[in-house]
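Next up: some structures, all given as structure tokens.
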Structure P
Amino acid sequence: MNQWSRLKLTRSWWLFSELLGRVEVWNTSGDFAADVRILEDRSALEFLTPAGFRPPIAEWGLLVGDAVHNARSALDALVWDLAHSEGATPGAPHRVMFPVTKSEREWKSTVKSLETVPEGPLERMRLAQPWAVESPEPNQSWLKILSRLDNDDKHRGRVVALPMQESIGLDMNGLSLGEPLPEGGYMHMWGSGLDGTEPAGTPFARFGLGARIAGDPAVHRTASIQLAPAVVVFDQMIPVAALQQEMLGFIRGLLDEVAAGAELHETWITPQTRSHD
């Protein structure tokens, strides 16, 4: 890994840390609670957006975009050095970047501009392409996710931060359960989550307890809310913490693999993600 790649990767890590720190401060600065209501058929609880809940999603999204772009630039910086190794001069320097392609046919077309990159590193880049990596899910490639996030931020500004379902705290005291339900327990969160765009009282999550709620609890129920930022890409919700820890770990390994032939750990190829509506 060259010095500029290392600096770009370090900068990306710092920006992710800055974001997570700001979210923690925001969570600590307010005591947010959502009203909880029982569905009419008593099969689940529903969480409602509280009044005045306006997290600074746009600001957090800017930090995510900057962090992602620095991570992408770390890969491009390495390829730039490789293309100029031993005094070589690429024919189209403005097209020298780390390729992320959709197919082997696209790869062959794209790498024509990388004619001065040594054969060994170029082949290792080919083996890391999303289409060349075996995965049960076609979009679960960190390289593909990184490229999409970077392009989304540049062209459409659709990188956002969302709350995760684990950040909802609910006191279950006073609830009793009756007959079991076939769907079992679950937590479902709508795509908009708590991004500040929905009016107060809008449901943002539903919690199934695995059984019908018995009795008629008289106590007014609320759930505490702590945000944990995430991004949505390819209909997957990925925590920002995973981008920092797992994605940057993958990129660090990929840089070493391409530059020096160090073995790329297989578990770094694809992320652990969750579905999103």
Structure Q
Amino acid sequence: MSTNLAFKQEAPPEAPPVGAKKQRRDWTSQVKLVPGLVLLGIVFGIPLAWLLRMSFNTGLAGGAIQEGLSFDSYATFFESAFNLELIGRTLLLGLAVTAGAFLLGYPLALFLLRTQSKWKSILLVLALAPLLTSAVVRTFGWMVILGDRGIINQALLSIGLISEPLKLANNELGVTISLIEILMPYMILTVATGSSRLNDAVLEASATLGGNGLRTFFRVVIPLTLPGILTGCLLVFVLTISSFVTPALVGGGRVFLLATEIYDQAVQSLNWPLASAISFILIALFAGVLVGYQRLMARLDWNRN
């Protein structure tokens, strides 16, 4: 007599659908963003909302403010040829400083990225050391250097290249020179950290395929470091057009930009609605630059893929 023993095999627990797991993960990630979004709303959103509301008021004589919803401040700004010139001058300064910071900072960033020296870490610290010093302190230093009795003029006078001091301060030239030095570490840091795809293997492959130094630089080095270049240019440009301390001090009150005009309207003329309107015009410039940057990066990613 044979006995058949049947063993009941338990089915394994069903795994949750892939879509449900992904949805739960996305929901968890969104919840984690809530504290940061709330903090940003309190620190940035509320002040910006108050500033926007102030820009629609009307400034009266003596610093009085007439509550209302009016575009008088914006109309006053755009009706003035001087104010329109401020926009152009601010943008030109941003382009000049960005170009100078790139031309001087890009070679340094490549050197720090490619060097095999044992002093590499020390050199990197020295390149970024100016960021540890206040921009106000460095601005005062440039006021001394670029002055009529500064190091540059005294050196040129002593060797007989000039007969009278050059006008390097209290003008846009001095502001441009100062901002290039002050903001160049941002360019160096951004290019160096955003060029991780550039390595020895890529350069050796280019040399193997017959690329000389110049061709390798333009067809390999520049494309691989382009994301870092664009990010560095964006950072320097935005910091330049929003800078106030350096243009006010080195410019000696003779260099007029959007940032200095905001200060003059808010502190000297006590026209807070107009100062708020100019602030949002400057924010609009920021937004336009960011949109252009995003499109360039999207096109770069599309070409890469």
Structure R
Amino acid sequence: MPRQPSKPPRGAVDEARPASANYHANALARGLALLELIAAQGKPLTLSEFSDGTALPKSTLVRLVAVLTELDYLVRVDDRPSYRLGHKVQGLATAYLATLDLSTAASPHLLPVAEQTGQTANLGMIDGDQVLHACVAEPDRPLRFTTATGARDHLYCTGLGKLLLAQLDSELVAACLPVQPWPAFTESTHTTLEPLHRELLAIAGRGYALDDNERSAGLRCVAVPVPVRGETGESFAAISVSGPTGEFAPAQQQAYVARLRQAAADLAADPEVAAALRLAQRSLRPPGRAE
């Protein structure tokens, strides 16, 4: 049986208007609420459905819809009448996306992590067969891990990379990796798929990844997923902290993981960060080995 469209939730739109709104500002807030209601429902709405969703009287809705239609923010689509979003909304959305910058949006969430842990915080995403450092925040201390926003690194030997690989199907994991054996950067680096595969299963089970002197001797890193989901349900971004091995004892690692999980939840709950992450993902190479 086909799924029926959900009925707009009834709620008083005036309850959410700004406290300082005068008559004209209140009309603007009501008009914007109509646009938000259509966007949330994902289908054309009638005046009755607008009334159900906003608790506004139909006489008020007729005036608001008339203005929005005249300005091309709404388009009438049938004789009931019902209305969908107009092309002016697309123009606003395009302009909004054009001004989004992931590093700028994510920095307010990463900076407190770096300050509170004393370690370098990093937001990463897969770009083909590499991990992209999409945003970096370094602590204010002389001894710290240093990298830069926009830098790239290997997937198989970094905390961010292994966390992101653990989100993928095993066939796709193999496609992201170099020809075996892989370059060994330290004595701890995995150089073949079998031990890495076992570790990825462990990462998926416990929910965080550890780079234990694998990319650089004397450096440890812990990473957790950012719960913004891709089309197939995987987390396609991760957040980490990196620093001197001696400052990542087991108890300290767990404290870092707890702080990272809080930051990851805050990143996912920030609508600008979530939109910027999805926009960035579309601009990156899908997971897979570079040709």
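The numbers here are math on the coordinates, done by the rules we state, and not lab data. Note that the coordinates shown come from a computational prediction; the quantities given were computed from them, not determined experimentally. Cβ atoms are built from the backbone, for glycine too; each structure is taken alone.
The value 21.7 for Kirkwood radius over Cα pairs in Å was derived from one model only; which of P, Q, R is it? Don't jump to the answer; show the numbers that get you there.
Details: P: 21.0; Q: 24.1; R: 21.7.
Among P, Q, R, the structure yielding 21.7 for Kirkwood radius over Cα pairs in Å is R.
Figure out for me which of the structures P, Q, R the number -14000 belongs to, where helix-only ellipticity at 222 nm (-39500 (n - 2.57) for each DSSP H run of 4 or more, over all residues; to 500) was derived from the coordinates.
The value was obtained from structure R.
Looking at structures P, Q, R, which one was distance in nm of label points 7 Å out along Cα→Cβ at positions 99 and 243 calculated from, given that it came out as 1.6? Working shown, then result.
On the way: P: 2.7; Q: 1.6; R: 3.6.
Source structure for this number: Q.
Out of P, Q, R, which structure matches 0.10 when FRET efficiency 1/(1 + (r/R0)^6) of positions 147 and 203 (r between Cβ atoms, R0 = 30 Å, to 0.05) is calculated?
Only structure Q yields this read-out.
Quick check: 48 is what I get for percent of Cα pairs over 20 Å apart, for residues 35-90 alone, calculated from one of P, Q, R. Which structure matches?
Label of the originating structure: Q.
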